[in-house]
Each structure stands twice: as C-alpha cells, then as structure tokens.
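Novice: Input: structures, listed below.
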Structure P
Amino acid sequence: MDVPSRSTDAIEPAAALARIETSWHSLVNLVTSLSPDLLHEPGVTGEWSIKDLLGHIAFWDDNGAATARRLAGGDAAAGPDYRLVNDPEAANRASQSLEQVISELQVAHEHMMQTLHELDGFHPANIAEDTYLHYEEHQAEVESWLARRHH
C-alpha cells in the first residue's frame, strides 16, 4: 500500500476532511472484508488484535474531536500522552464485544467529523495524528500482519 505523505503543513481544512474520510473508508473496508475470527486474533501490533485496534482508534477519534474543540476555544494545552493511555484504554475495552467496539468506533468517528465540520478554521495539523495519519498507520499494520499470516 502506498501510504500518503505524513506532511500536514500545506493541507487545507477541506482537503484534510476529505483525506480523513478516504483513509477512514479504506481502513473500514479492509476490516469489514475480514472474517470475524481474524478480528479477535492477537498479534496485529504487539499483543493487540484488530478488535483492540478498533477500540484504540475510537478513543483517539474522540480525542481528535476534543483536541479540535479545545484548540478552537484557545486552549493550547497538550492532550493525553498516548504512551500513558493506550494500554489502559485497551484494557477497558477488553471485555466489550466486537459489536460494541464497532458501534463505539462508528459513533466516535461520526462525532469527530461533526465536530470538525462545525469548527471554523481548524488547523489540519492539529488533528492529523488522531485521524488520517492514525488510520493509515494502523491499516498498514493490519496489511503487514495479514501478509505475515499468509507466509
């Protein structure tokens, strides 16, 4: 897979929204093409399964919306450190069903997109790591894992 440039310097908000949706749909299409059994199999990235990754992405979509709102309100404070929240967030979702995680993922993504559409002049660089760059990163991991499984 050709991963688009990680640069966010020159991207306009409308282009960022389009890239978010393109990257999102690419990831969702990949995941929905897989058998449900594969979604629970650990080892995609570290010990995480695709289900774990989907819950992780839901968390960071919510964070992307919160970051955009916070920055639009003039609060430049840093958001959560991913190194401190990723494992506890995964543990919080471990007992959730795949259906619950997928529902949370869809709701979080819709909420984040609604938030971005409602904000005037959000800067794409502020949400890239929580959105399209994040989807592209994890799609590449899933694709790599699938390739390793077939060899």
Structure Q
Amino acid sequence: TCGAWWADDICHDGTPNGYAVYEVDGSDVRWRYKSTGRPADEQIRLYARGSDPSAPGEVVANVWDADPEWDVRLYVNGEPRGPMAPRVGLDPWAVERFDGPDAPEHRPWVQPLATSHMYYAPVGPGANDILVEATDRFGRTYTARPIGR
C-alpha cells in the first residue's frame, strides 16, 4: 500500500496503491486486489498503441493481480482479436513517474520495476474502440479501455 516507498500513489510496477482482499468459506479461498480509493472492479490499466517504446505497434495492459490462470483478451471495434500475450515488461506510467522528469525528488532511488502482469497485443494504427477483457481464476471479469499516454 505504500506506493513505491511512499513516493507516489502507484507502485514500482505501475499497480495503484492497495491491498489484498481474501474471502474464506471453509477450505474455499478467493482473493482479489483492491486499489485504495478506486472501485473494486478496476483491475486493469490499458495503454494506447505505442505507449511502450519497446512495443510500438502494440497496446499494453497492466493487469495488476493477474497470474497464469487469468484470461486476458483484446477486442477491437467490438470484434474479438484473441488473447493478449503476457510478457515481463515495464508499466509506461511507472516509467514516466519514476524514471522521467516527474521522478520523485525525495526518493531518487525509486525506479520502475519490470513485472510479469503486463499483456501485449498488436493493433493497427487506425484501430478504434479498443477494449481489454480479463477474467480471473475465479470467473470474475474486468474490462478497460485505453488511457491516453
């Protein structure tokens, strides 16, 4: 919940400050990530095509609590394009916040951290109405549209 050692409201990997919520019913355990001050169903930050310099022709989704059991899919203009590819990568906003001109002066050692919960998919330059749908291991579904970056 500290947000890159209290330097910001996001963590090194781009995840918003937050905490784990566990639901226990006998031996059945379910969990999810809850961002502080954000709705419980906000689990994804989707970046527009070209937001990640290492993937210029792709949209990038940071799916904060994702693990290999999640299914993350791309839709363009309402049409399914298939699963997005998980790759270790840097969150573009974390790079901007911790490695660029907005880096926190009082925590100069804070740096963006590569994470395995980044998902990538190629899209054409004219792609409109982009949507990512992620389903967690418990069947809960979350969606996101690109933020401008």
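Every number here is computed from the coordinates shown, using simple stated rules; none is lab data. All figures in this text were calculated on a predicted structure; none of them were measured in a lab. Cβ atoms are built from the backbone, for glycine too; each structure is taken alone.
Novice: Given a value of 42 for relative contact order in percent (Cα under 8 Å, 6 or more apart), point me to the structure among P, Q it was derived from.
Specialist: Going through each structure in turn, the value belongs to P.
Novice: Here's something else I'd like to know. Who wins on distance in nm of label points 7 Å out along Cα→Cβ at positions 117 and 141 among P, Q, i.e. which is largest?
Specialist: Largest calculated value belongs to P.
Novice: The value 23.8 for mean count of other Cβ atoms within 10 Å over residues 53-60 was derived from one model only; which of P, Q is it?
Specialist: Computed on structure P.
Novice: Taking FRET efficiency 1/(1 + (r/R0)^6) of positions 13 and 37 (r between Cβ atoms, R0 = 41 Å, to 0.05) from the coordinates of each of P, Q, which one would give 0.55?
Specialist: It traces back to P.
Novice: If volume of the Cα convex hull per residue in Å³, for residues 21-68 alone computes to 74, which of P, Q did it come from?
Specialist: Only one of P, Q returns 74 for volume of the Cα convex hull per residue in Å³, for residues 21-68 alone, namely P.
Novice: Here's a follow-up. To test your reading of the models, identify which of P, Q gives -2000 for helix-only ellipticity at 222 nm (-39500 (n - 2.57) for each DSSP H run of 4 or more, over all residues; to 500) when calculated.
Specialist: Q
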